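Just below sit the structures, each encoded as C-alpha cells.
Bear in mind these aren't lab numbers, they're just calculated from the coordinates by the rules spelled out. If you're wondering where the values come from, they're calculated on a predicted model, not measured in any experiment. Cβ atoms are built from the backbone, for glycine too; each structure is taken alone.
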Structure I
Amino acid sequence: MFAGEQEDEFIAFSCFMNIRSRGLDESHQLVGRREDVLRREADGLKLLKRKILIPNAMLLCKNINTFL
C-alpha cells in the first residue's frame, strides 16, 4: 500500500486472473489489474474508489458473472 492524496487514505495495486470454464471445450481467461483507494475510518479501512483495468479491447466471453 502507498500513501494517498489525503491523510488517512491509501492506494493499493493488485493483479487478478479470472478463469472461467464450462464443460470440456469452453474456457476463457480474463486478466487485469485493480487500483483501490482506501480510507481509514473509526471502524477500519473502507473502500473509497476502485478502478479495474483490463488490457483487452474486446472480451470474447459470452457473458461475465464475476465481481472483480
Structure II
Amino acid sequence: MAIIVNLDVMLAKRKMSLSELSERVDISIVNLSILKTGKAKAVRFSTLEAICKALNCQPGDLLEYAENEE
C-alpha cells in the first residue's frame, strides 16, 4: 500500500514555487519538501486544507492511493 503525493504536479499546474506556497500557507519549506517527496508519515487536515485553498484544488488532486505489487 502506498499513498502518492502529487504536490509537485499541482505546483507545476499552478505555476507556483514551493517557496511561494510556503509563504501562502505559513508552513516551512522543509516541511512542504518532506510532504512533496512522500517522506511524511502524516499530514494534518488543517495543513491539507491550507494547501488546497492556496492551490485551488481538492485533496484528491494532491493524494492518491496505489497498491504495492508484491
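Of the structures labelled I, II, which one yields 2.5 when distance in nm of label points 7 Å out along Cα→Cβ at positions 26 and 50 is computed from its coordinates? Of the options listed, only I reproduces it. Please state which of the structures I, II yields 3, 17, 30, 29, 12, 5, 3, 1, 0 when P(r) over Cα pairs in 5 Å bins from 0, in percent is computed from it. Answer by label: II. To which of I, II does the computed value -14000 (helix-only ellipticity at 222 nm (-39500 (n - 2.57) for each DSSP H run of 4 or more, over all residues; to 500)) belong? Checking each candidate, the match is II. Match the computed value 0.75 of FRET efficiency 1/(1 + (r/R0)^6) of positions 18 and 42 (r between Cβ atoms, R0 = 41 Å, to 0.05) to one of the structures I, II, and report its label. Considering all the candidates, the number was obtained from I. Which structure, out of I, II, was relative contact order in percent (Cα under 8 Å, 6 or more apart) calculated from, if the result is 55? The read-out comes from structure II.
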